[in-house]
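Student: Below: a set of structures, written as structure tokens.
FYI, it's all coordinate maths here, none of it is from the lab. Bear in mind the structure is a predicted one, so any value in this text is a computation, not a measurement. Cβ atoms are built from the backbone, for glycine too; each structure is taken alone.
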Structure 1
Amino acid sequence: MNNNPAQWRISFPFPSATTHKYVRGHAVILGGSSMTGAARLASQAAMRIGAGVCTIVADPASGVIYRNGAPHVLYEPLTGDFSGHYADPRRNALLLGPGFGREDDEILRKAVLGALASGRAAVLDADALNVFAGQPEPLLAALHDGCVLTPHAGEFECLFGDQAAESAAKASGAVVVLKGAETTIAAPDGRVVVNNHATAYLATAGSGDVLAGIILGLLAQGMPAFDAACAGVWIHGEAGLRFGPGLTAPDLIEQIPGILRELT
């Protein structure tokens, strides 16, 4: 089945007259200390798609970069365990992996497994998946149906070998977004859609961080994980198609308001 708005529009979290920022969710991102652009792109995408609040948590050494970023995105220095930064139940959706790097795999593994144990909606991307390559069992055992994994083909193979996306979703209990020219989105219950609504110009640095942020923002607003993944992938592709040649990752974020107006 091809991905299209008719499949997920009914669950899309359009705000009402009584909606306030905490109803729209508080997204929390574990940011990296060197590749800081990834978390910043994801945070702005999450808020453009409608998350009410977004906080980046990162090592204090990189704090000046995050504090001087978008004024509507909050920053907190990482103190102790990452779990302390989402103890407030209003902090309901988490993103780990983009731009984190591999300087301290143990910190990242602990952060990922703690996030999953919390039961919160979560997006795992990039290094949050890479850190379990060769030993995926702890990750696979901790996943649940509120999780969305966003691997490209290499990351997927390190976790799932030669399985299909559908089999990987069933085995892990999480939604799997296998990124590629035709992105496959698979749910643990067997639902599968293919997204060919995209452009080759999406092959640019930071594009995947924007996608992760869009899905995060939809999860924060309470959209079910499979629908959030499908909607996020379609909107990401539509943004790329609208901008076309010369696309860079921030351009995708700027296309989101127009797409939302047409979906409303």
Structure 2
Amino acid sequence: MDSLEAFILGVVEGITEFLPISSTGHLMVTSSLLGLDGNDSFIQAFTVAIQFGAILAVVMLYWKRFFKSLNFYYKLFVAFLPAGIIGFLLIKKIDAMLGSIMVVAWSFFIGGIILLFIDRWFKKAEAAPDKEVTYSNALVIGFFQAISMIPGVSRSAATIVGGLSQKLNRKSAVEFSFFLAVPTMFVATAYKLFQFYKEGGGFHGQEIELLLIGNVVAFIVAMVAIKFFITYLQKHGFRVFGIYRILAAVAIFFLHKHGLV
């Protein structure tokens, strides 16, 4: 991997992490198109570690919420538990799925179909006022997040749908999805870095430089993407993201058939 490839992956991470289109799926496809070895331990660690830049974007934009009360953190912990436990138990199977581009393609397609109808299914929830997430809401959203461990599902999409199912309006569901990303992605990043350190003895020279590039770029781009998403979603809903996911799935099927990914 060189600096330009690290920059490109940082842009992809920043754009896709908080949109309901799957950052993991996009990073897998982009890495493949760039000719990077998806089985290389550094590439795998890099694509997870640059999530840290995206985490900082959420903390920067919503920093007041992170100092509001301890209940805020308790609810995030409750929401994190399902994915944390299931991820720990099924880590080998999840890693195996990360090597399958076809899992991503089918996840894109099925998720796209669902997003086409989300606005209609949860129309009543959109009319509801902003409300505080309860512990039971948080737990249900946490189980939805666990589904997103399947590559291509999209953590953002799963948790937003989970929030809407709990009668949160779009804004409240999206913001809680952003907040939940912080502990989830922090733990995933820390685990992947520890795993890489344990197996290879840590990062050296250019690898550290590439990680810095990826994280800085992801941070800057994620700041813009978050603001865009909140504004766009309140005006237009999810339909365009559903269409995009379906078209992306078709493109992946085509590229895979011709041996390009």
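Student: With mean count of other Cβ atoms within 10 Å over residues 138-145 computed per structure, which member of 1, 2 shows the largest figure?
Tutor: Working: 1: 16.6; 2: 22.1.
Largest one: structure 2.
Student: One of 1, 2 was used to compute helix-only ellipticity at 222 nm (-39500 (n - 2.57) for each DSSP H run of 4 or more, over all residues; to 500), and the answer was -25500. Which one was it?
Tutor: It must be structure 2, since only it matches.
Student: Consider the structures 1, 2: one of them gives 1.1 for distance in nm of label points 7 Å out along Cα→Cβ at positions 2 and 194 as calculated from the coordinates. Say which. Please report the intermediate quantities before stating the final value.
Tutor: Values: 1: 1.1; 2: 3.6.
Here the read-out was taken from 1.
Student: Of the structures 1, 2, report the one carrying the highest value of percent of Cα pairs over 11 Å apart, for residues 82-121 alone. Spell out each step's value before the answer.
Tutor: Working: 1: 65; 2: 70.
Checked 1, 2; max of percent of Cα pairs over 11 Å apart, for residues 82-121 alone sits with 2.
Student: When relative contact order in percent (Cα under 8 Å, 6 or more apart) is calculated for each of the structures 1, 2, which structure yields the highest value?
Tutor: The maximum falls on structure 2.
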